[in-house]
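Down below are the structures I want you to see.
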Structure I
Amino acid sequence: MITKSGNIEIPGLNGRGIVMDYRYKENSNQKPLILFCHGFKGFKDWGHFNLIADEFAKRDFILLKFNFSFNGGTFENPIDFPDLEAFGNNNHSKELDDVSQVVKYVQSESIALPYWNGEIYILGHSKGGGLVSVAAGQNSEITKLATWASISDFNYAIPEGDKLLTWKDEGVQFIKNGRTKQNMPMYYQFVRDLQTNSRKLSIQKAVENLKIPHLIIHGTLDDSVDIKNARLLKLWNNDAHFFEIENANHVFNGKHPWIQNNLPEETVKAIEKTVEFFQT
């Protein structure tokens with residue numbers, strides 16, 4: 001039987017709470033913990049993420065997924081983006097703080113995790129993959145790293161030339177959310193954070209200096225984050241395990257909302273490869 005915690009909120013380091021949930025299989029086995037980190041314009045309950053969490057739990061992991069504190073969600077509504085002001089004030093340093101805070105709370109036993117064996121692994125999707133690549137080097141408690149459809153550079157979304165100057169002059173740019181139809185603000189502080197902390201936020205440097213097992217998974221039909229990003233990650237860490245999932249798009253052929261009871265074949269393959277990696 002899979003036991004699910006329901007939503008829990010812990011304090012973040014930057015004035016907003018971190019909403020999370022976890023699940024595990026009821027038995028006497030001690031289990032590693034996997035922290036799951038969503039990507040840009042994402043949230044912990046997106047699409048088929050809950051079914052993915054169930055699959056990891058069935059395979060004797062504790063899967064803890066959380067919303068970054070400034071992702072635009074709230075405890076009352078952790079799905080979608082009711083707080084666009086928070087979304088606009090998000091940046092990578094705040095997200096790294098969130099990962100560290102979750103690790104701290106877990107280790108302090110402020111969150112009771114039945115059957116936890118003390119090990120912490122981390123899995124990130126898309127921008128979350130880049131984020132966890134950096135976080136793994138900053139949190140020695142994390143002992144294995146896996147990324148799905150990861151970016152290789154946080155500057156991928158930063159425009160150049162006149163567009164960047166306009167963003168700086170106006171202090172904000174808006175991006176359209178095709179699903180919710182919201183115009184989502186991104187304040188220029190997002191760019192300043194990257195500029196001020198460029199070394200700390202270098203995915204390349206983080207991956208080159210990894211000292212823990214590293215898995216890279218990417219779909220061959222990803223038209224949001226090209227598979228060349230995965231090949232760069234592998235280039236920077238020749239010891240990494242790299243698997244291409246044939247015919248998989250950016251979300252391994254899931255979508256939001258996901259109303260089916262079964263997962264796409266491509267998602268199942270990503271889970272199986274990740275489980276195999278985490279179990280070795």
Structure II
Amino acid sequence: MEILRPPDKYEGTLIPNMDFQKYLDLPDYLHSSDLKLIQQSLNHWVKKRSYPETKALILGSLGHTMVLEMDKLTERYLVMPKVDARTKRGKEQKMLAEEQANSEGKILISQEDFTSALGWRENIQNDPITSNVFMKSKGQNEVSGFFKHPDFEDTKGAFRVDKLLPDQLIAIDLKIMLSAHPYAFMSSVKKFRYDIQAAWYIDGLKSITGDDYDFLFVVCEKSNPNNVQTYRLSEQTLENARDDIRAIIKKYNDYKSAEINQQNRLRGYYDGIQTLDIKYY
């Protein structure tokens with residue numbers, strides 16, 4: 001007997017400015033971050049948990065707000081006044097600022113971080129490419145998309161684009177990093193699998209809109225001189241990532257279709273005992 005499921009009201013849609021926690025909490029949708037965990041091992045994905053916000057995550061969110069949603073800066077952040085935390089007076093001022101941030105539901109940031117974020121915005125405004133796509137072009141910010149994977153009908157995917165320019169068929173991801181140099185970014189692509197992210201977003205947009213989007217990474221250095229560089233990944237890089245995505249989804253579907261007792265016996269990285277041939281150079 002066929003099981004009839006209610007229609008998914010999100011599937012096939014693009015939703016600007018969707019509440020981020022609501023986006024994350026939707027069940028049965030795979031995100032590119034899930035794919036990266038599953039590729040490591042099923043244990044990494046099954047036992048994933050929420051981590052407290054790190055300084056890097058806070059700075060990344062600050063950068064997004066400063067560049068994409070400047071009008072919401074004061075709603076989300078409170079800048080701590082310069083204080084000498086070594087003195088009694090300074091400690092009291094710091095405590096008062098923390099209490100105010102908590103009571104107002106804001107994130108407390110230092111003067112130094114605020115100044116750095118202003119530098120990011122200024123350099124992005126002054127760069128001819130990023131100024132055009134971020135500041136001058138009309139588009140939609142923080143766009144969440146929901147789709148069925150073209151190769152796996154039962155697999156639902158989700159993504160969230162920092163800025164979408166439908167008129168130009170451009171999707172943009174902003175990254176605040178230590179270095180925007182090509183070698184540094186290529187290393188980050190390999191380490192954090194940004195290629196999987198790009199392919200997932202491009203294919204998701206194609207599934208929803210029928211259009212081929214250009215996916216751009218805008219990378220801004222978080223410290224002086226705050227260099228800005230824009231990158232796209234080659235078609236071969238994206239195709240290689242798609243091959244990895246297919247293997248990851250197969251691994252995911254095999255796990256989901258397995259008996260409960262098999263699911264509970266999660267493996268490590270490979271089956272059985274691995275023999276390693278160590279070479280010294």
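The numbers here are math on the coordinates, done by the rules we state, and not lab data. As the structure is a prediction and not an experimental result, all values here were calculated from the model. Cβ atoms are built from the backbone, for glycine too; each structure is taken alone.
Comparing mean count of other Cβ atoms within 10 Å over residues 158-165 across structures I, II, the highest figure is found for II.
Here relative contact order in percent (Cα under 8 Å, 6 or more apart) has been calculated and equals 22, so which of I, II was it run on? It would help to have the intermediate numbers written out before the result.
Working: I: 17; II: 22.
Traced to structure II.
A value of -13500 for helix-only ellipticity at 222 nm (-39500 (n - 2.57) for each DSSP H run of 4 or more, over all residues; to 500), calculated from one of I, II, originates in structure II. Matching task: 19.1 is the computed value of mean count of other Cβ atoms within 10 Å over residues 134-141. Pick the structure from I, II. This figure was derived from I. Given that Rg/Rh (Cα atoms, Kirkwood Rh), derived from a single structure, equals 0.94, which label among I, II identifies that structure? Comparing all candidates, it corresponds to I.
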